[in-house]
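Asker: Structures given as structure tokens follow.
Coordinate-derived values only; no laboratory data. Remember, it's a predicted structure, so these values are computed and weren't measured experimentally. Cβ atoms are built from the backbone, for glycine too; each structure is taken alone.
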Structure 1
Amino acid sequence: MASKKINELNELTSINYNDLIPVYDVSDTGSEKTKKATLTNFMKPISEIVNFNGLDMGGNDFDSSVLIFDSLPTGGTTITNWAPTVGKIIYLTSPGASVSKPVTITTSGLTFDGNSDQLIFNDYSQALIIYVYSSSRAYILSNTNNVDYTSGGA
């Protein structure tokens, strides 16, 4: 492999969380700057795994743009007073949600497509991509398997 360029390698189309990714470590002062990282560790600064029992965001946003709701407690979880950053595109997915473990998200004055200030994930295969247009409006760019954003207050 040392004689091949990255663009000459075979493409891996199905990535596992234990697969390795080459990373050039600019903070390393030694000569071995190219290191390996698992996909899980590579994604840590990008995504957040949410698996708590209730959270009041207090009008703040999550650090990342990818939210994964997994390993949910029985009865599900709620996130309240979420105020996502204007101009941000956010991917939310819930591989751990089910009818018995729903994820309910209520915003701090923001509505989704002008319908509601609430999102409800109640199926393990649901995902949503939103664009936060303003402090009061977010647009649904993609809704996989019908995340409910039409009920609740607004």
Structure 2
Amino acid sequence: MENKFKSLQVIKKGVLATLVWLLSIAGILILLTVGAIQIPFIQTELAKTFAKYLSAKTGNKISLESLNISGFDSVQIESIQIKDEFDSTMITADFVSMDFSLVNMIIEKEASIEGLNLINTQFSIIKHNDSTAMNISGFLRKLKALMPKFFG
């Protein structure tokens, strides 16, 4: 009986040690992930991957050179270009700086821009012969379909 009790305690200690070890590893991985997301190179690579995703979903080629998120409520983008589905440049900017409300996005589920600075920016909003709407209208409609909780 005493041997059974000792082996049961050994099993409990082993399970507890394993659980503590797994939770420690999970915590370290979460901290490393959050820390890595703060590195501008990683932010840029994630943004480029997201731009490719949006390009595939909307049919509008989206490219950027770099992205930096600072303070969780400010974004700076260098050299962004958005082309329409006919491969005409629709929007291009050398630099975009945007301040937004993280609180509104999380609590109220509403995107709001508090400040926007565009440097050397061009818009080419046109209606192609084969289209029924302006190029920007079609792009925004596609974005709205992808992100319904942020646009309405």
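Asker: Out of 1, 2, which one gives 3.3 for distance in nm of label points 7 Å out along Cα→Cβ at positions 85 and 125 as computed from the coordinates?
Answerer: Going label by label, the one that fits is 1.
Asker: Matching task: -15500 is the computed value of helix-only ellipticity at 222 nm (-39500 (n - 2.57) for each DSSP H run of 4 or more, over all residues; to 500). Pick the structure from 1, 2.
Answerer: Matching structure: 2.
Asker: Hey, another quick one. Consider the structures 1, 2: one of them gives 17.3 for Kirkwood radius over Cα pairs in Å as calculated from the coordinates. Say which.
Answerer: For Kirkwood radius over Cα pairs in Å, the value 17.3 is produced by structure 1.
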